[in-house]
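Multiple structures are listed underneath, in structure tokens.
Values quoted throughout were computed directly from the atomic coordinates according to the rules given, and no laboratory measurement underlies them. Note that the structure is predicted; figures quoted are calculated from it, not measured. Cβ atoms are built from the backbone, for glycine too; each structure is taken alone.
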Structure I
Amino acid sequence: MKAAPVEGQQETRQYKVLPILFAMLLSGFIGLFGETALNVALTPLMGLLEVGPTTIQWLTTAYLLVLGILVPVSGLMLQWFTTRQLFTTSLIFSIAGTFVAALAPSFEVLLAARVLQAAGTALLLPLMFNTMLVIFPVEKRGSAMGFIGLVIMFAPAVGPSISGLILQNLSWHWIFWTSLPFFIISLICGLLFLPNISTLTKPKIDVLSIILSTLGFGGIVYGFSSTGGHGETGGGWSSPVVIAALLIGGLSLLVFSIRQLRMKEPMMDLRAFKYPMFTIGLILIFFCMMMLLSSMLVLPMYLQQGLAVTALTAGLVLLPGSLLNGFLSPVMGRLFDKFGPRWLVIGGLVVVAAVLLMYTGINPETPLGMITALHLFMMIGISMIMMPAQTNGLNQLPPEYYPDGTAIMNTLQQVSGAIGTAVAVSILSAGQLRYLNSVANPDLPEHQLAGFTAGVQDAFVFALVLAIAGLVISFFVKRVPVGRQAGPQGPTHH
């Protein structure tokens, strides 16, 4: 699948970059904020909407599922519809979903609203990446991608803190009412300033590829999301539903991949993998998102259940790290433009591995200040890895591969989130069970707490193994010479 090469670098100067950046980043931020904003509200919502833990979990699972299904198709959409058409459609979905959610009287209506919201975010994310790759010259791209990093990392991270504050003072509906005006502002700004920036090639639509992609990515995301047990009734990894979903997903992806490589105009061009820095960047991002999202799930759980703090306190403990990560992303972008990715990525993985090593010893005596400080360092490390690995990888692709590269990268980020959290929860549960089976009176509160602590420590060991694997891979990272696509060869100049 090939898009005609986008306009040359000389035209880059003519874009009204700031308003375009503002419209894209604001809508992306609010969209991704919605991905995690409901997490702290799930427990009270069970009582208010009269549903069980298995059912309420669907508000998160359905959101991830829609992203997992729609994002892979986005590469195709970017070549069939203009930038303005896609941006407007994604914002209309987001506004409609947010409005319906704010008024939702029942669980079913809220779930439908979440699906609409996810459709909006799924269309917007790849469009945001693709637009940045086109409107910024290569030597400024690190800074631009740094701002995208700010949105992608920062929004889901602050979601629980902000919604915790809202829930302290207002009803859960206000999580959505507060988002609505920002979407409307983004839409107006986009309609005023966003031009059509890519050339449409309208490649042939292969229905079988779309079906295989939907079954493949949908099956994997659903299978892994369901292993966390969907509340008390889930069967974990041995559940027939989980096994079936993962099998169907895995086989569909295999057939999908073979088909894409044999087609003249594939839906998602997997030949992007022949660019080694793109592939290495992708693996690093996959590991990074798994580490980040598994620890973002396990830490608040431990703070609330192990250290008995409120949801708001748990959100506030993690807020400094999340804020710092957001602010550092553009800084890392500038450092990347100047020095390249290699030492940033290696340094970041060393920091993350050191923090995770400390987390494997977490216990009820660990002071909150220590947890806040460790989380702060972890977020510094993550910001050193994500943006440089991502930008360096995409920089190696020729412009006609941008829609495919961004689609592959965004898809794998969604899939890695589902896998990371599922595996972390499973390891946590298994560790807890193993401990409780080894003591005489497992029902005693102190044994319950010790068991939970053992499970949490095991989950951090899993994240540590990922960090060490990532560190080994990071030594193969090389700066991509960017003279071939656009911009000067050799040292960049500002």
Structure II
Amino acid sequence: MPDYDVIVAGGGHNGLVCAAYLAQAGRRVAVLERRTAAGGLVDVFTTAGRLQRAVVDDLDLHAHGLELVRPDVRMVSLREDGPALTFWGDADRTAEGLRAVSAADADAYPRFDAHVRELAGFVAEVQASIPPRLDRAAIGDAAAGLRLARAYRRLGARAARELTRVLPMAVADLVGEWFTDDGIRGAIAARGTQFTAMGPWSAGTALVLVSDSAGNDGGAAGQTAFARGGADALAQALVRAARAAGADVRTGADVARVLTRDDRVEGVELASGEQVTAPAVACAVDPKTALVRWIDPVAAGPRLRWRAGNIRTPGATARVDLALSALPDFAGVDQHALQGRIVLAPGVDAVEQAFDAWKYGEMSDRPYLEATIPTLLNADGDGHRMTVLAQWVPHDADPADVGRRVVAALGRVAPGFAKLVTSTDALTPAGIEREYGLSGGHLYHAEPALDQFYAWRPVIGLARHRLGIRGLYLAGAGAHPGGGITGGPGRNAAREILRDLRRAG
């Protein structure tokens, strides 16, 4: 008899979510995590605002210690040549502040916010669905297609037309239709490029922006929420939920390969040589790791390995942690406004120029930055800590140089900032790849471009979480609906695994 019904290989947040759902359904589940602590990329992402409400409710995460703090300020955009722009959860309040910059843009903002929410509502339905197999018909495709068709019709003719027009657009074009001030355009457009290898003039970045607001209260400014107690509190809540449901969660268990026989899964072998058996393995890692590193080349076959090798995973984001002796003084910004996301995206072209530098192997002196000061909500001794996500950092960049550029960029909007910095710790894409085992160091496991979205994620024919070998599944962010701290891929994968296990008896 196998050791378990399902092995979840990878104990990031999606792996834990998948395991908890499977265990709730009465299945014997083991989570095997290489690192000494589970949680994965919750360490890297600064906010948890996109965590799906269904995941929080279904797994009763609040009962397991999760408390999400949602500041009423979503984002403040700092500028060298003008006052900071504050984006609140309340669109009308945001508009009041924008009126000093542009009356026309202030009038447009509430309508744009409503527009984003309308489109995001449909995208949330897409994210909760299982994509069809476009290479051949599959059971359930007709019913799923009918549900999405009904959701599309509910949009109404105007919104439906707008949806199909907007999603393939460059986000720069989208914001350019609504706003005149380049600072407002830049702050909003940058959201469509976060954690990607695309600039604001790249096709499909409007989809990234809308997807970021799907299934949450993000709207135009995006959602902002923090776990009380920091990232570890979220990780521990997920671990407790999985264990409470009956799952075994093992850390320090490094999966070396997936065991197969006669074109079906039999379990996994750890780096220690230990074998753990199960008729199903859910890979909560990036798809390249699962299909190229873990599967025997003979079992995978040349075509599947070739397709997996072509999945685009160009990591371009670095995380920089700064210890500060005191709170920085950003001109015209009070401490309350700093509780949300702090953005350096002065204009669309400025953001595009930072992307251009990365395309040619460089890091811009004026990078696009998104920072948070978690100690404003979670006090942590003397001083403050700032976490900065720097966009478009070369894979093998010198961490010290990345830190210097980030500090210098923040110093342009907060004179004397460098004197407040007592320590700097930078994790480049190469560092993320080593520490978290992500191919290319891509925080979304695979680029969220149009060719790797929905039924094409990670590649056409494998979007239903099944990876071409019986019993092998993908439950990480490289699967639909994609990256970020959502729990969506883990939840959707569990649904498909349970369906197959029921059919198998």
Structure III
Amino acid sequence: MLLALSFFLVALPVAAQTDLSGFWVLSAPTGDGNFMKSFFELKQSGEQITGSVWVDYDKTAISEGSFRDGKLHVVVKFSSQDPQQQAVADGTLEGDKLHLTVHFPDRDTVVGIAERTTAEAVAPPARLPVPELHDVPDNGLARTPPMGWNSWNKFAGKVDDVAVRGVADAMVESGMRDAGYIYINIDDTWEGPRDAEGNITSNRKFPDMKALADYVHSKGLKIGIYSSPGPQTCAGYEGSYGHEAQDAKTYAAWGFDYLKYDWCSAGRIYKNSDLQAVYQKMGDALLASGRPMVFSLCEYGLGDVWKWGAKVGGNLWRTTDDIEDRWKSLEEIGFHQFDIASYAQAGHWNDPDMLEIGNGGMSADEYRTHMSLWSLLAAPLLAGNDLRTMSEETKSILMNKEVIAIDQDPKAQPVKRISEQGSLVIAVRPLQDKTWAVGLFNRGDAAAKMSVAWSDLGLHGKLQVRDLWAHKDLGKVANQFSADVPSHGVVLVTVKH
């Protein structure tokens, strides 16, 4: 959740007082009944302010800062390569409090009050013991890669009950449900505080989680929720740290069918060597809850998760950092999945992150590459756009049933990259019924002629070829298949005797 993390960073870089040296906490209302608490340590020398901000129990140095005439000015740079990626905070000291306004590029302005706190408040909680490793029984779910929708890519922290219901309606009305998309997954920022017994509650954006789950189920769909094994989620909301079994029971009581479990602040408490045990703890809790729930591990590929994800009850596991709605991100993530493709199997899938199709940052050719590559990889197909306002072009990409059939092929054979010549990549996946799916991908900036020889597939003679994006049979072709592939585009075919 890199965007959420950036927002959390926004809430941090600020603070000041006559001598501002020490630890401060900035409380900023999130608009849903929660307050985002962010910590920082300031060091004052005359009018100069230095120090660090603490984000998710990790600290970032203040780039520049000053305190003059009761006014604070602080800058925190998040990227040495991109000078625009910085937060600028300005505030005034009123009594013993700082009234602060923080501006961050492409995000809402954050306004809050900072007060003095202690070093102990900044520190993460003590590490909890982790269980001995054992294999969590298979839950029997997700025999093919999960298909559905997730709120984060489009809505981020602005997701609410109304949007989720509207997306569920659109999932049915658009035909996506009938095409195989069944999960409606709420990502981060739904969480409220814990009650007196420690039970997690939802915030004002989600007034009744049980009623929402019932509504989604009434549409013939399933519903998913989000948490973290750390004390805070990526966006700084309440995590499941120390409440794993309790939270699993709550999700079950609400009627949820899917949990995305995001590492985030857990990485400031546990070591990477603890990953398997920490995820195993929630895997056991979900099984004990009495309700079948798909278990999605979101740990960004840490610890070679593909080697142990199935052992903790994981149905899918993230293999990469977050995807972004731009070609470079898609390219860097998607074309680096081939080497681990063999770890996927029925019920347990590599997850190169959600789909960006329809969010507007890429061309139609690039989105077709996105859909084709994810399907060849047998990746989960979780749409990340606003289903209520889809264009016909977006619908045609997301609901290409022939491409979806590759992703959902019950044989679950891994894709193989059989050729890579510069920017030209050919990938092949054997399907049931002795059919092969062949993707000709052009990562280059100009159209290119590409060919695949049948001998490279271990096949010979004339083969029946069908173009899955043109929805056209191309007849029987001898020896090899050739096609003109657009820049950043794909030609996806199936071949058989």
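Quick one: distance in nm of label points 7 Å out along Cα→Cβ at positions 50 and 226 came out at 2.0 when computed from one of I, II, III, so which one is it?
II
For which of the structures I, II, III does the calculation of helix-only ellipticity at 222 nm (-39500 (n - 2.57) for each DSSP H run of 4 or more, over all residues; to 500) return -11000?
Label of the originating structure: II.
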